[in-house]
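Presented below are the structures under discussion, each in the form of structure tokens.
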Structure P
Amino acid sequence: MAKGMREIKRQIKSVQSTKQITKAMEMVAASKLRKAQEKAEAARPYSEKLREVVTSIAAGSNNVKHPMLESRPVKKTAYLIITSDRGLAGGYNANILRQVTQTIAERHRSQDEFTIFIIGRKGRDYFRRREFPIAESVTDLSDTPAFADIKTIANKAVQGFELKEFDELYLCYNRFVNALTQIPTVDRLLPMATPDSAAAAASSINYEYEPSPEGVLEVLLPRYAETLIYGALLNGKASELGAKMTAMGSATKNATKLIGELSLTYNRARQAAITQEITEIVAGASAQS
């Protein structure tokens, strides 16, 4: 019985140590989540202003032409997928990887029909194990990444479409709603939908372009696409930290519950041991009388 009680005590100490770790990780994730949300919010005005200018040019010019706005027969598709470098984030990685894998299985019969750009170690390792074609990968990003960290992969993905290496580019990431909810999202990034006149009319600002609207559009469209990729990365980071905070919070609650159950078991075992000792003492005294 003493051996069993010692084992229970060791289990309680082990779970208490785990609880301290998960609680600390939950607090760190909560702190980083606020910073990630602030960074995503700070990047939004730039993206919105780019969209406004691009919409104004594209809708105001009847004969505007640009490879990024032109749909063509789809022979090959590219997917830019955003995952994390580390785990302990609940279903964050599993959800988006499952969504992308299902999309690829439904749309493609051969690996020659698609290629993958991947951000994050978890996604890279997942697709490597399945021998999917990976064109480019980026890992070891911080929790507050800068655009320079993904500039190369974003540029290659956008240029690949412009050079007709593939005919569609999809952006795959977890869209942040709140700390409890992250929605796996697969959106077509390229070719971009041509803005309609109503969208241009929504803005009352008239721009003058030098040297020409088409020349400005040629520069802005690739930058706008790269900005959307960066915005999705910031959104994905907020989702990752929200999922991690939720997962660590659940782990802490489970540890607290388990400690309670083990403590109850220990107390019952201890009570049984004391009762047995009293019984043995009484039995011994009765035998001597």
Structure Q
Amino acid sequence: MVDDRRLAELEAVARDIRYHMVHMMGADKPHHFGGSLSVVEMVTALYFYKMRYDPADPDWDGRDRFVMSKGHTVPAQYVALAKLGVLPMEILPTLKQLGSILQGHPNACMTPGLEACTGSLGQGLSFANGIALAARIRGLGIRVYCLLGDGELHEGQVWEAAMGSSTHKLDNLCALVDRNHLKSQGEVDEAKNLEPLAEKWQAFGWHTIGIDGHDLRQVCDALDAAEAVKGKPTVIVAQTVKGKGVPFMEGQFQFHNAPISQAQWAEAMRILAPEEGVA
């Protein structure tokens, strides 16, 4: 269980990730602002609280694995890896530049710290299943985490993978759903209704936990609870706000993948600026 001191540290990390992420995205170039901002607390809790991970050896065999299935939100992961020292902070502004190792979707073949090439939505959970099964065969006591978008759950392959996870009783696997209710062109449930979402996962044989995805105490507690579940995989359905932390982006699908003006960027930087005296 996370104590108050640790919680305050994690909240500071999340604020810093948001600041550096929007800073590196900049103005006048399309970026996935909305979903990247909504996953910050989950990425923070995974890298800075829960996962067994050695930044000095990101290929360590005993590390927990994290698959960012909704690959367009990898900017949050880039900043987390930079804060850990896996990536140099100074390369963050090269995001999506020609030749940069920081592309708009994860490329595990060129970027240290990434576990999978993702971005073709729906495939990440299948990939995570493979890692979890391989770990069992090899006798590795690791955990595998897979972060999915709620719009991504419209893909049939997600549910095929979910059946496989439960069939093989992959209790070393934890999926997290970024339930921000918006996708690139509007409301998720207007396109295809996901509700009752928790019951759907339960029907597929998963242990289900529902949380506020921006409450770091709830995120950390849910990750702890998931580790204690035996005999089945766990999914954490995290209620979030697309664009969280930048008021003019919050709850607006238009910022799923779009440029912002210099004035908007300056306003976002002002809002997200670290508190005085906070590194």
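Given that distance in nm of label points 7 Å out along Cα→Cβ at positions 22 and 54, derived from a single structure, equals 4.3, which label among P, Q identifies that structure? Going label by label, the one that fits is P.
Ranked by FRET efficiency 1/(1 + (r/R0)^6) of positions 94 and 166 (r between Cβ atoms, R0 = 41 Å, to 0.05), structures P, Q are topped by P, which has the highest value. Which structure, out of P, Q, was semi-axes √(5λ) of the Cα gyration tensor in Å calculated from, if the result is 59, 21, 13? Of the structures listed, the value fits P. Of the structures labelled P, Q, which one yields -11500 when helix-only ellipticity at 222 nm (-39500 (n - 2.57) for each DSSP H run of 4 or more, over all residues; to 500) is computed from its coordinates? Working through the options, I get structure Q.
So if we calculate relative contact order in percent (Cα under 8 Å, 6 or more apart) for every structure here (P, Q), which label has the highest result?
Numbers: P: 33; Q: 26.
Once relative contact order in percent (Cα under 8 Å, 6 or more apart) is worked out for each structure, P has the highest.
In this comparison of P, Q, the computed figure 3.0 for distance in nm of label points 7 Å out along Cα→Cβ at positions 46 and 254 is attributed to Q.
Taken together, the values in this text are just the output of simple stated rules run on the coordinates, not laboratory data. Quick caveat, the model's predicted, so the values are computed rather than measured. Cβ atoms are built from the backbone, for glycine too; each structure is taken alone.
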